[in-house]
Structure I
């Protein structure tokens with residue numbers, strides 16, 4: 001487990017949320033196994049497309065269970081906040097490192113009964129373009145590039161939202177105090193060759 005440094009806030013994953021996710025993933029893996037690998041053993045005559053979907057489900061949900069079990073064994077932070085920004089590690093579609101200057105706003109949203117902390121980015125398309133294809137697909141499938149599932153975090157979503165807003169406010173105050181970055185000066189013209197004139 002990581003050690004919290006001064007000026008850094010570590011938010012661990014919710015152990016209960018991970019256990020629930022592992023059981024759901026295991027149930028789905030068994031259901032998909034009945035449609036795919038176990039169908040013949042069970043004496044079921046299923047169309048090839050259904051059997052293929054069963055095999056894919058075993059791979060997908062089995063991978064999810066393995067990921068969750070690894071998270072339970074190695075309780076690394078799900079979210080890290082520091083003076084530079086945040087690091088999202090809360091899910092398979094975790095966004096990674098994001099600077100405060102990249103974040104436009106944060107909000108708590110609810111979709112199909114599940115609560116998420118949505119981090120709205122200033123340039124979401126540019127951010128998505130830098131992600132691997134599988135992660136880009138996962139990010140687009142949910143609420144946008146950065147959506148932290150509240151159930152995955154060990155602290156209440158309102159508290160995490162307040163921490164994120166405080167970090168944004170500190171970054172905005174620092175940017176206002178420091179002023180805009182100076183404009184780059186154009187390069188000096190090369191000296192004229194001797195005898196030119």
Structure II
């Protein structure tokens with residue numbers, strides 16, 4: 001989480017419990033979707049270890065890579081994959097290929113970036129700011145692809161209340177961009193982690 005190691009570990013524990021509850025409620029085709037809180041639990045635990053390392057002045061490079069793997073590899077692809085598995089019609093499954101393709105491109109760009117630059121993390125204004133030395137022109141198209149990959153599946157889906165989760169996630173992104181831009185990655189992941197409790201509501 002974006003405020004302290006204690007907050008991260010607490011969020012991790014709560015999300016783990018929510019994820020276990022969601023999995024027990026999920027049908028076979030809903031299991032990938034039900035795992036979202038558990039994945040966020042793991043990610044928040046990793047950020048807790050990053051907090052501890054940074055506070056102690058110790059290296060945290062492996063944990064930073066692990067955290068950013070969730071950010072740029074897991075989350076651009078998981079929503080589309082999970083919602084596709086739940087989609088009731090072939091047309092809907094076909095439409096969900098568009099955000100999945102955007103997610104794959106986003107992940108490929110991130111993997112390439114990991115080879116040419118070393119991501120860093122620093123505590124800034126009580127948040128963790130993640131930085132990578134990438135061309136500034138890449139930010140806008142990269143962000144557009146990322147947002148399309150992560151948000152569009154919730155609007156393409158015809159499953160009840162799925163669009164509400166997409167709207168709230170979108171609002172949380174705008175709020176984070178306006179008020180916490182320097183720590184956008186960490187803070188939006190925090191909001192998204194909290195919003196993953198919607199998973200339990202959507203599952204029937």
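To test your reading of the models, identify which of I, II gives 16.2, 47 for Rg and Dmax of the Cα atoms in Å, for residues 84-163 alone when calculated. Among I, II, the structure yielding 16.2, 47 for Rg and Dmax of the Cα atoms in Å, for residues 84-163 alone is II. Work out the source of -22000 here, i.e. which of I, II gives that when helix-only ellipticity at 222 nm (-39500 (n - 2.57) for each DSSP H run of 4 or more, over all residues; to 500) is computed. Checking each candidate, the match is II.
Which one of I, II has P(r) over Cα pairs in 10 Å bins from 0, in percent, as calculated from the coordinates, equal to 9, 35, 38, 16, 2, 0?
II
To which of I, II does the computed value 21 (relative contact order in percent (Cα under 8 Å, 6 or more apart)) belong? Mind dumping the intermediate values first?
Numbers: I: 21; II: 27.
Computed on structure I.
Given a value of 0.55 for FRET efficiency 1/(1 + (r/R0)^6) of positions 52 and 140 (r between Cβ atoms, R0 = 35 Å, to 0.05), calculated from one of I, II, which structure does it belong to? Going label by label, the one that fits is II.
No lab work stands behind these numbers, since they all come straight from the coordinates. In this text the structure is predicted, and so the values were computed from the model without any measurement. Cβ atoms are built from the backbone, for glycine too; each structure is taken alone.
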